[in-house]
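Asks: Read through the structures below before going on.
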Structure I
Amino acid sequence: MPPESPPAAVAAPDLSKSPPTLVELFIAFAKMSLAGFGGVLVWARRGIVDQHKWMTADEFNETFALCHFLPGPNIVNLTFVFGSRLRGLPGSIAAFSGLVGPPALIMVVMGALYHRYGEIDALRRILSGVACAAIGLMLAVVFRMMTPLFKRRDVVALLVMVLVFIAIGLFRLPLAAVLLIAIPVSIAITYWMRKEAA
C-alpha cells in the first residue's frame, strides 16, 4: 500500500531572498494603505502573504493575533511588529511611514474638499456605497484568515473563535472580560494538545 501523500503545505516565505530594503518596505506599505479603502488589513495580508511572501498565512495570523491584544490600532501594531521583524527599528519606521504618510496627506485634501462640498447629496450616496464595500472587504479577509484553520482541521481553534464571537457579538459581553477568559483557556488547551502529541 503506497504511503499517504502529505497535505498541501501553505506557501512558505522565500528565505533565499534578502529582506526588503527600507525603501521597499515604505513603498509596499504605501501601496497597501492607498489601496485600502475601508481598511488596510485586506491589502496588508494580500501584500505580505500572497504577493511578497514575506510571511506564511499562519505567521500572519499569529502576528495579527498578537497585535490585536496590544493597545492601539491593530494594523498600526502589525506594521511596527512586521517592520521590526525584518529591519529592526528603521524597518518599523519605514513601514509605519508608508502606512500613514500618503493617506494622511490625502485626508487633509479630502477633508478640505468635504468641508467645502459635504452637503452635496451625490457625495453622501457615494460615501454610503464605500461603506458597503468596506464591510465586504472585511468579511473577505476574515474568511481568508480562517483558511489555515480549516486546512489544518483545527477544531479547537475554530470552537474558541466561535465562542468568542458569540460572547462578544451576540451576548454583547465586555471585550476585556471575554479575552481575560479566552486567552488563558486557549493557551492551556494548546499547551495540553502539544504535550499529548509529544
Structure II
Amino acid sequence: MGRPLRADAARSVRAILEAAEQVLAQDPGASMEQIAEQAGVARTTVHRRFANRQALIEALAASAKRQLLEAVEDAHMDTAPPLVALHRGTANVLRTKSVWRFTLGHPLADTPLTEVIWSEINAGVLEFFARAQHEGLLAPDTDLLWARRVYYALVDEAQHGGGAGLDPEQVRQNADALATLIVDTFLRGMGPHG
C-alpha cells in the first residue's frame, strides 16, 4: 500500500468518491468528466487519482464496504443487549446503504478487498445471531444461515421498497422506523414461538 495522502489530496479523493456515487446512481454510464464536474475538480485530478473507471468503482466499493462494516461495528453486536444491537445495527446499515445505493448494488465493484470485508460482516452477523439465539431472542431451533439470508432480504426490501424506489433521503430520515419494522418482522418469524 502506498503512503498516506496529504490532507488536501484526501479531501479531493473523498469529493470524487462522493460525486461518483451520486452521478453513477443517476446514470451508471456517466463519464469520468461528469464525475469530475460534480466533484468540482479538474478531469486530470480524477485521472491522476484513479487510472480508469474500474479503479474508481473499486475505490468506491472499498469505501462503501468499510462504512458498512463500521455501521455494523457501531451497533456493538458483541456487547449490547441483542434487541438493542439488532435495531441499532439495522438502522445504521439502512443509513449507510442509502448513501451507497449504486456502489453496494454494483457487481463490478467486487474485489478481493471488498470480499474480505464482506466476509467479516457476514461472520459478525452470524456470530451475533448465535449470541441472540443463546440469549433467547431467536428460537433455539433457528437455522442461523437461513436467518441471516432472511434478515438481509428484509433490509434490502426496506431499502428498495419492492421496486417503489424509495428516495435515499427518505430511507435516512426513516431509518429508525424502518429498522423497527424489519426487526419486528424478523423476530416474528425467527423469535421464540409460543
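Asks: Figure out for me which of the structures I, II the number 12.1 belongs to, where mean projected area of the Cα convex hull in nm² was derived from the coordinates.
Replies: II
Asks: If mean count of other Cβ atoms within 10 Å over residues 80-87 is calculated from each of I, II, which structure is the one that comes out at 19.8?
Replies: That value comes from structure I.
Asks: A further question follows. Please compute distance in nm of label points 7 Å out along Cα→Cβ at positions 40 and 64 for structures I, II and give me the label with the greatest value.
Replies: II
Read the figures in this text as sums done on the coordinates, not as results from a lab. Since the structure is predicted, the reported quantities are computational estimates derived from the model, not experimental observations. Cβ atoms are built from the backbone, for glycine too; each structure is taken alone.
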